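Quick heads-up: structures coming right below.
Please treat every number below as a calculation from the coordinates, not as lab data. Here the structure is a predicted model, which means the values were calculated and not measured. Cβ atoms are built from the backbone, for glycine too; each structure is taken alone.
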Structure P
Amino acid sequence: MDESEPPFEEFYKNLFNNHEVWKDGHNGAFEDVEEWELPIIDLSRLRQGGWDGADCKREIAQASQKWGFFQVINHGVSSDILQKMQCEQMKVFRKKFHDKAKNHRELNFPADSYRWGTPSATCLRQLAWSEAFHVPLTDISNMGGLTSISTTMEQFATMVSDLAENLAEILAEQLGHKSDFFKQNCLPSTCYLRMNRYPPCPIPSQVFGLMPHTDSDFLTILHQDQIGGLQLVKDGKWIAVKPNKNALIINIGDLFQAWSNNVYKSVEHRVVAHKQAERFSTAYFFCPSYDTVIQSCVENSIYRRFSFREFREQVQDDVKRLGYKIGLPRFIL
């Protein structure tokens, strides 16, 4: 086996042995998933102001209501940085698995930032065929050992942070709620970057790259390669997202759905595994501090008030006990 690859089959041997479909070799879970293009929004129109700018803001809000996902072009994040980000993360994931798992001094990532598989999985369906580095923004500047990756991550995070704050303020404004809530509560010290790799998988019809879930933040900004594999629920059925090399993907998280009182939708999504190709992506999670209280910005709230800490702890408890996340339904009044 390649020394850089996580030992999925060896470590999760019991899941494979106890899985009947694994012996049959096929279950058809991902057949007949149609590929769609997400709504594309040209953010250069915001700089033009006037009718163009107002239309652009309305489109952002409409996509967040109807899709929960959209993609942006002319977003202000330079293509050079996006390319460098991809190159640097590929180099890191090529390191030996042992060095990644033990956070060898040459890597110098924050402690416990490397994740792979799903330790809480009780069946094959709950196993994520992927590996990732999940890094708080405040820790990036302390990664002195890998200068090129820490510098690139810092540049990427700075640009994407500005974009996330801008989009969040637009979405709030479209609800008639002008405030500095996001500027005050979603700081670099509370947000995260996650570099993902989805290795080739021998059983792509039976294992997810990332199992179905919603994001536990306000907004996620995703830069992905051209391999594809991201799927989401639209009108009650799964659709595959057509990659667009010029675009960043934006999706609404649980906190924005609660804050907007269900106007903006946090939509279930997943990543499917691929038999031959590996897939890379980088996600930025726009999160508040743990003490931030989430409550509807309008009257007659569907959800009770809760802190981000309370939400996270409930999600972690459910995943530990059940193997999957429940999320917002736990907080309905």
Structure Q
Amino acid sequence: MQTAHTPSQLFKALALAAAVIASSTAIAADKVTIMVGGYEKHIYLPAKLAEGLGYFKAEGLDVELLNEGAGVDAENEMLAGAVQGVVGFYDHCVDLQTKGKYVESVVQFSQAPGEVELVSTKHPEIKSMADLRGKSLGVTGLGSSTNFLSQYLMVKAGVPLGEFTSIPVGAGTTFIAAMTQDKIQAGMTTEPTISRLLKTGEARVLVDMRSIEKTKQALGGTYPAASLYMPTDWVEKNKPTVQKLANAFVKTLKYINTHSAAEIADKMPKDFYVGDKEGYVKALADGKSMFTADGVMPAGGPETVLAVLSGFSKNVKGKTVDLSKTFTTEFVKNAK
């Protein structure tokens, strides 16, 4: 015999059903897709580390990390609306504003590029950036941050654009192959690719930007690099989700600053070591100081980036850029 439901019971059942639907909708709203400009690179380590430590899930986020070897391609995916954010270099936020697109760094991961200009040991005659006139320089992609930095260093050394060639060779194995086959005589890359080429003796360091001090020597100031950047209008419309992302990443940066390179390496996928865990840990220990402790944009950093981009880029030179719109500290300052 069926039990008759009173109006109040029916109302409670409907309210419960509505609450279940609302909660599942809230979970769906917190699905975020982030494109990383090569998540095996040390410079972008906070992305995979936050995932490995379970910090996204702890914030109630469903974060999908997609891998893309060059930051410029990741940026294009974001502008097309395919992803909500990019883990890439802050300099894209400055560059894009000159093209009428407003994108901002929400969490600033690093205060140095973590990049090195390597030169092939087949070319002992190359002793400075000026000696790369007429040579082929490897970059991750055309329009990428490695390309920006290479162009700046060449122009600063007195070699105009057009008197050297930028070759997109990605990172890791493809970069190494290009250098060993002499398709490039020098190139801008990151760890763990740097250590792999130094270990085999195929390359030597020409310009080192892995520490704050050496970055200041090369670029004239602190250079905020790896970050989580997102379209400003998306950030404005999704503040609770952005705050959760900031919470997860600030916790991750604190973890990096309070744990050894070996402890951090243990949280990373094993294939990131490329068969040399010891080398991976050493490179991480040497470069760990590039990460910020709190995700806050370093003072004076945006001005250095603008000066570097203005040094060679026709897009940026002479343009008015409102640097205050290229980053926000609102979320990292409120991070729990």
### Among P, Q, which structure scores highest (criterion: relative contact order in percent (Cα under 8 Å, 6 or more apart))
Q
### Summary
The value 3.9 for distance in nm of label points 7 Å out along Cα→Cβ at positions 118 and 318, derived from one of P, Q, belongs to structure Q
## Note on the structure
The highest value of volume of the Cα convex hull per residue in Å³ among the shown structures P, Q is in Q
### Summary
distance in nm of label points 7 Å out along Cα→Cβ at positions 214 and 302, calculated, reads 0.7; among P, Q the input was structure P
### Task
Can you spot which of P, Q the value -12500 was calculated from, given it is helix-only ellipticity at 222 nm (-39500 (n - 2.57) for each DSSP H run of 4 or more, over all residues; to 500)?
Q
